[in-house]
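No value in this document is a laboratory result; all are computed from the given coordinates. Computed from a predicted structure; not experimentally measured. Cβ atoms are built from the backbone, for glycine too; each structure is taken alone.
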Structure 1
Amino acid sequence: MSTPDTPTTDAVSAPVHATDATYRTEVLESDLPVVVDFWAPWCGPCRQVAPVLDELARTYAGRVKIVKVNTDENSQVAADYGIVSIPTMHFVKDGELVSSVVGARPKPALVQEIESALLGA
């Protein structure tokens with residue numbers, strides 16, 4: 001049962017895993033601004049930033065969507081966006097890339113990027 005305090009279906013409190021087949025729906029057609037994390041399981045810096053993104057997904061639930069794309073399994077999306085180094089994070093609003101960051105970043109830097117690029121703070 002839904003109440004006014006219950007998050008909507010867009011209030012995802014964990015990262016969503018997108019594939020070549022679901023990227024358009026999960027990212028480009030999202031009603032929410034999106035942080036896309038291009039990563040791979042063997043990537044040490046990717047593993048370092050993963051818990052930060054998990055935390056940010058909870059913090060920004062209902063306002064920003066965190067989407068993870070495993071570049072080993074979804075090479076078409078990675079190629080389409082010219083991903084050559086991981087982790088790479090794209091900040092997408094209204095289906096448009098507004099900013100990107102290459103390399104692992106500490107939580108405060110990611111928060112600042114989300115606030116400025118996606119939420120206009």
Structure 2
Amino acid sequence: MSENSPPPAVTIERRGAALIATINAKLLDERELKQLGLILDQAAADPSVTLLVVNMERVQLVPSLGLGLLLRISQKCTAREQALVLAALAPTVRRMFSITKLDRILKLADNVDAALAAQV
């Protein structure tokens with residue numbers, strides 16, 4: 001990667017049975033969601049992955065398209081018997097999830113460690 005290349009849209013870390021996907025952008029747009037979808041599909045191929053944590057600490061805005069795609073990702077995880085947790089949401093993003101009532105559908109955690117601990 002050259003010095004002028006943008007960082008990857010999503011970086012991955014494995015911790016036990018969990019896959020942590022960190023979104024490296026302020027805006028959760030199509031680029032990040034496509035990469036997140038690919039990661040989900042790769043995780044599904046590994047039966048030892050039981051938890052997908054999406055670290056959203058850098059995300060400041062999730063457009064409506066992003067909300068819909070997160071719901072679809074959640075449905076895919078449920079069908080594959082994998083848990084999905086969105087972690088470290090900024091206050092404005094968390095408020096958006098509350099207003100749209102998505103906080104009742106999607107699992108949210110204060111941070112990655114809390115997401116991992118809740119699944120133990």
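Relative contact order in percent (Cα under 8 Å, 6 or more apart) computed as 33: which structure among 1, 2? Walk me through the intermediate numbers first.
On the way: 1: 33; 2: 24.
Computed on structure 1.
Could you tell me which structure in 1, 2 was used to calculate Rg and Dmax of the Cα atoms in Å as 13.6, 42?
Working: 1: 13.7, 45; 2: 13.6, 42.
Attributed to the structure labelled 2.
Can you spot which of 1, 2 the value 3.1 was calculated from, given it is distance in nm of label points 7 Å out along Cα→Cβ at positions 27 and 107? List each step's numbers first, then the result.
Values: 1: 2.5; 2: 3.1.
Only structure 2 yields this read-out.
To which of 1, 2 does the computed value -7000 (helix-only ellipticity at 222 nm (-39500 (n - 2.57) for each DSSP H run of 4 or more, over all residues; to 500)) belong? Walk me through the intermediate numbers first.
Details: 1: -7000; 2: -12000.
The structure behind it is 1.
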